[in-house]
1. Given structures P, Q, which gives the highest value for Rg/Rh (Cα atoms, Kirkwood Rh), for residues 100-299 alone?
2. Work out the source of -16000 here, i.e. which of P, Q gives that when helix-only ellipticity at 222 nm (-39500 (n - 2.57) for each DSSP H run of 4 or more, over all residues; to 500) is computed.
3. Where does the value 20.9, 79 come from, among P, Q, when Rg and Dmax of the Cα atoms in Å is the thing being computed?
4. Who wins on mean count of other Cβ atoms within 10 Å over residues 316-323 among P, Q, i.e. which is largest?
5. Given that distance in nm of label points 7 Å out along Cα→Cβ at positions 12 and 292, derived from a single structure, equals 3.8, which label among P, Q identifies that structure?
6. From P, Q, which structure was relative contact order in percent (Cα under 8 Å, 6 or more apart) = 10 calculated on?
7. To which of P, Q does the computed value 1.07 (Rg/Rh (Cα atoms, Kirkwood Rh), for residues 36-211 alone) belong?
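Computed from the coordinates by the stated procedures, all read-outs in this text should not be read as laboratory data. All values derive from a computational prediction rather than experimental measurement. Cβ atoms are built from the backbone, for glycine too; each structure is taken alone.
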Structure P
Amino acid sequence: MLNDEHVELRKSVEEFAREVVAPVIGDYYERCEFPYDIVRKMGAMGLFGLPVPEEYGGMGGDYFALCLALEELARVDSSVAITLEAAVSLGEMPILRFGTDAQKQRWLPKMAAGEVLGAFGLTEPGGGSDVPGGMRTTAVLDGGEWVINGSKAFITNSGTDITGVVAVAAITGRREDGRPEISTILVPSGTPGFTVSKKYSKVGWSASDTRELSFADCRVPEENLLGERGRGYAQFLQTLDEGRVAIAALSVGLAQGCVDESLRYVRERRAFGQEIGRYQAMQFKIADMEARVHTARLAYYHAAERMLAGLPFKKEAAIAKLVSSNAAMDNARDATQIFGGYGFMNEFPVGRFYRDAKILEIGEGTSEVQRMLIARELGLPA
């Protein structure tokens with residue numbers, strides 16, 4: 001049951017998505033252009049500061065409020081939704097959870113206002129799901145400064161005009177057993193030795209910013225260490241557990257958007273003398289789509305409820321992410337089929353939904369990783 005504040009937030013974001021985002025986002029998508037004007041308006045609404053305490057310029061809400069906003073945005077467009085998701089869950093939350101007060105005071109107020117975006121530099125070109133085994137980026141202390149060398153891949157929000165800082169995971173030493181000691185270091189945009197590549201040419205999320213980063217003797221002050229030295233991987237795991245709930249909400253939004261568009265279309269489209277919504281084949285397909293959305297929404301609500309209550313939620317987050325990303329992919333495929341040839345045209349939302357859905361089964365932990373996490377939480381051997 002949503003409280004009054006959650007209901008009002010959901011309604012306001014739904015109206016914003018329908019009235020502000022929907023009319024223009026297709027053009028941004030076709031041009032592969034980052035929607036700065038939309039982001040600015042989202043910042044003015046306070047969306048980037050939803051789970052940030054008021055003392056740091058935020059709205060003082062909870063993480064579930066962010067999830068509700070993501071779901072409503074993704075009903076219309078996932079590029080805008082993932083920009084918000086990454087900015088908050090990957091950009092702001094690590095600083096909020098692990099940063100010093102000075103780091104929080106420096107970055108969070110501007111981030112909460114949407115004036116500055118943050119990013120999290122974790123994945124590497126030769127890595128992927130094997131984060132510690134695939135990490136090659138290093139950071140060495142030298143004269144009170146961290147000297148960073150290496151590269152990162154697929155980093156969202158890392159190269160926009162308003163990107164302010166990237167939290168970079170790097171090997172800062174070796175433990176006694178030979179395993180890498182991984183720490184997280186804040187690297188402001190424009191730091192010498194920090195290079196941002198051109199945007200990727202992506203299958204979907206075409207109006208979001210995703211780039212490869214490189215570091216060549218990049219120096220930042222020692223106090224830019226985020227949290228404790230050697231705790232970077234643990235910080236990342238906690239960040240991802242929360243992020244999976246947010247990605248599940250985004251996935252539910254996309255899946256719901258497929259239902260919305262399909263319902264509208266089958267009431268307008270006529271074939272063989274009647275509305276195609278009168279045919280049982282269409283009705284059953286849409287019924288299955290709605291069932292997937294309902295089930296996935298309950299899964300992420302449950303995970304969010306446990307998270308906010310301070311209860312273990314790793315398994316529930318993995319289930320929510322797995323179920324909802326599957327629902328998004330299945331609904332996008334079915335919606336495209338319902339639209340027929342028009343579903344293959346990018347001018348129609350379902351065409352964009354189809355392109356955007358696949359990454360939800362990959363980003364912030366693949367479906368295979370989610371199954372592995374669920375199995376481990378059930379006590380099966382690692």
Structure Q
Amino acid sequence: MKAEVISIGTELLLGEITDLNAAYLASQLPLLGIDLHFISTVGDNRQRLIETLNHAWQRSDIIITTGGLGPTEDDITRESIADFFQEPISIDQSLVSQFKELFKHFNMDMPESNIKQAAVIPSCQVIPNPRGTAPGWWVERDRHVIIAMPGPPGEMQQMWSSVVAPRLQREFCESVIYSSTVKTFSLSEAKLGEITRSFLLARNPTVGIYAKPDGIHLRIAAKADSLDEAKQLVKTTTNEIRPLVDDYIWGTDTDTLETIIADLFIKKNMSLATLETDTGGILANTITNVPGSLQFFKCGIVINRSELGERFGIDKNVISRYGPLSQEAVREMATSIRREFDTSVGVGLTGVIENGDATHKLGTILIGIDDGKNTYAFQRTYPGTRLQIKQRAAIAALFELRKIML
């Protein structure tokens with residue numbers, strides 16, 4: 001089956017927002033054995049959208065649109081599909097009732113404009129939207145299907161995973177594709193590519209390398225006649241890859257470093273405190289994004305690097321002798337915060353996120369960890385923008401903390 005994605009919205013053409021939906025669908029369609037041949041972007045113009053639908057109809061079996069299902073005048077996806085099929089639009093009163101109940105739940109009056117989102121045509125089947133008021137459309141004709149989904153990525157992805165992907169699998173896919181992701185950190189994309197080169201050349205399972213904010217991911221995907229067979233192919237290849245990069249692997253699939261850390265601390269009945277300079281509290285923020293983190297996370301302090309000193313329990317001689325950007329200083333930061341708040345583990349984090357010099361380059365990160373028995377210090381250098389350096393600093397700290405905890 002040949003697929004095409006049409007992203008709808010003038011804001012995409014103006015560069016005001018990034019098209020996350022097309023990227024997401026491009027990663028998901030191959031897992032169903034569906035080849036994505038084209039991705040188009042069109043503004044909020046009915047005639048141009050109809051022309052784009054016509055082109056897609058001529059060359060693709062499955063056409064997926066995202067966006068343009070909202071309640072405003074410039075949301076024209078439904079009207080354009082109706083014009084394309086030359087079918088009349090009517091309002092589904094059962095959908096209107098659902099909208100009213102949803103607004104009532106949030107103690108809000110439903111604007112009249114939301115009734116537009118209850119529009120349907122005779123040949124469409126409504127796709128429920130559990131995260132919003134924009135239901136999707138599924139329209140089949142002449143061995144083609146047009147699937148219209150909302151633009152907000154959270155709504156679109158939920159609709160895709162809960163309804164659209166399973167239905168495509170049932171109705172259009174003869175084989176089964178299964179994939180698993182191995183997540184690594186502290187290896188460059190190029191180095192990981194060299195290590196796994198022979199696997200990257202294989203055809204089934206296929207192995208792909210992807211740079212992500214939390215490291216470099218390996219996705220192993222296999223196609224087979226049954227799910228069990230596909231899973232076994234993926235498992236075999238994963239087991240062959242693991243010994244080559246085992247020291248750098250921190251998780252798989254839906255794992256995040258912060259959830260792994262949370263699970264470790266909770267299971268071991270341990271506590272944690274952090275002290276950060278220059279990174280703006282990004283480590284504490286990342287940790288506390290995990291539900292249940294308050295069970296183990298006692299404190300996160302953020303200060304200016306120039307304020308490091310005795311009032312934070314740090315030996316002034318360490319700072320005067322080695323400077324605040326030193327392995328000695330971050331060890332002291334980790335020890336002082338652990339001691340001050342009587343936690344099992346303390347972590348110190350600092351770095352150069354602007355104005356690097358000959359001694360400390362821009363992107364230099366220093367991590368200190370005190371687990372009550374030993375103190376550790378790590379120094380890394382990461383490229384990127386100010387925000388990217390801060391994010392990588394937090395990920396690096398969690399990566400090293402995980403290794404010590406294990």
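1. Going through P, Q one by one, Rg/Rh (Cα atoms, Kirkwood Rh), for residues 100-299 alone is largest in P.
2. Label of the originating structure: P.
3. Label of the source structure: P.
4. Structure P gives the largest value of mean count of other Cβ atoms within 10 Å over residues 316-323 among P, Q.
5. Going through each structure in turn, the value belongs to Q.
6. Working: P: 16; Q: 10.
Going label by label, the one that fits is Q.
7. Details: P: 0.98; Q: 1.07.
This value belongs to structure Q.
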